[in-house]
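The data blocks that follow each hold one structure.
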Structure P
Amino acid sequence: MKNLFLKLFWLDAILELVSPVLFPTCPEIRYATKPLLMILLMGHIAQENPRPALFFTTLFALLGDVLLMLPGDSSLYFQLGLGSFLIMQLSYIRLFTQQASGLAWVPAHARLPLGGVMIYVFLFLAFLSPYLASGMKIPVTLYALALGSMLYFAICLRNQKIVLGAFLFVVSDSVLAFGKFYYSFPMISTVVMSTYIVAQLLLISALCKLQFKK
């Protein structure tokens, strides 16, 4: 029973990834499999470390997942989904900084990665900017800065699972933005979701094992 939610999570993740191939005429399956991912991680949190902050983080991840998969050409759902994920990223940053509260703002081991993260965020935003509608420039910029900050503070912790999870999150969201605003290549959804699924699992499972400072 202890790992039941993680086992169900992996089963749901596999179904989420293979359903477009196995059931191409039934995309509605993802209306169940995608939201269920975060719901199952909430069950894992309830078993391992039922802290309100962890539930808060996954709740906004769930909300973002739902909003981003709603049909229609309106940008409203995307903006609301982006806002939900922004809150989620800020919550991750808060959780990371609680663990790193005794460290300097720029610890020695994170100085070089901080420069790399800043350069990447700047270059990616510069690349995307010509393809963004005027109403999307500020939301995308804010989210990119939050995403880069999340990766930096993850690096500060020197926890391998958290660093890898944060890195995969950056990969997932970068590919998503690339496909949304510039060019969508075949199997892009699989790349986005596979990296996103592993990222969330690594981050949540690692945070569940940490003892948070009050």
Structure Q
Amino acid sequence: MPVGKRMKKYFLTGLVVLGPLGLTLLVVQWVVGMMDRLILTLLPDALHPSTLFGRYIPGFGVIGTILLVFLVGMLTANFFGRTLVSLSEQLMGRIPLIRGIYGLFRQVTDTIFSKDKGGFRKVVLIEYPRRGIWSVGFVTGSTEGELSRVTPHRLLNVFVPTTPVPTSGFYVLLPEEDVIELQMTVDEAFKLIVSGGMVVPPDRGASAS
């Protein structure tokens, strides 16, 4: 093999190995830095790591966030904590702009972490945005209330994420018979969507048969 082609091969191989690793480290560094800045702005100067230990400690915000979540969970587990949470929710509900934002995030959180609801736990294949074009989506539940009353079919709520940023997408309502349930996991479906179809999960149905 000529030296030029060999060098090109080595370079591309190194890029394939170091590319995902470098991007992962950049994302982790960004998240840790953001959490550090957030926690440090909330702490008084006397409790800053630079004051307590004489130097900046990377990742202090991650540790502080974990401890804060754990502490809030402990406080909420008793009557006094639940009372404080209830009062704070009532206060949020009285502020016009904050009320809508808080209510939206609260409903999304309850849906994701509720044991009685199947939000984002089922991967499906649907014909969207028109017949003959297929998209991967996530079932977030079945349609209830007025939407269920005025439609002749039992509808499913399906979230269709966009590529390569799956945090945005489209909310569609489809008849249950038009939805094909897939055996791939939610994590595998996200990898498929983010990669634009380049990372394809294994076919579990074929191996089972």
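What follows draws every value from the coordinates through simple rules; no lab data is involved. Just so you know, these numbers come straight off a predicted model, no measurement behind them. Cβ atoms are built from the backbone, for glycine too; each structure is taken alone.
Some notes on this structure:
- Label whose coordinates, when FRET efficiency 1/(1 + (r/R0)^6) of positions 52 and 124 (r between Cβ atoms, R0 = 30 Å, to 0.05) is calculated, return 0.05 (choices P, Q): Q
- For 1.64 (Cα Rg over 2.2 N^0.38 Å, for residues 4-131 alone, calculated) the corresponding structure among P, Q: Q
- Computed 1.08 for Rg/Rh (Cα atoms, Kirkwood Rh) - originating structure among P, Q: Q
- Label whose coordinates, when distance in nm of label points 7 Å out along Cα→Cβ at positions 12 and 148 is calculated, return 5.4 (choices P, Q): Q
- A value of -17000 for helix-only ellipticity at 222 nm (-39500 (n - 2.57) for each DSSP H run of 4 or more, over all residues; to 500), calculated from one of P, Q, originates in structure Q.
- Comparing relative contact order in percent (Cα under 8 Å, 6 or more apart) across structures P, Q, the highest value is found for P.
- At a computed 1.3 (distance in nm of label points 7 Å out along Cα→Cβ at positions 60 and 84), which of P, Q: P
- Comparison of P, Q by distance in nm of label points 7 Å out along Cα→Cβ at positions 44 and 156 - largest value held by: Q
- Structure from which 0.85 was derived, FRET efficiency 1/(1 + (r/R0)^6) of positions 92 and 140 (r between Cβ atoms, R0 = 25 Å, to 0.05), options P, Q: P
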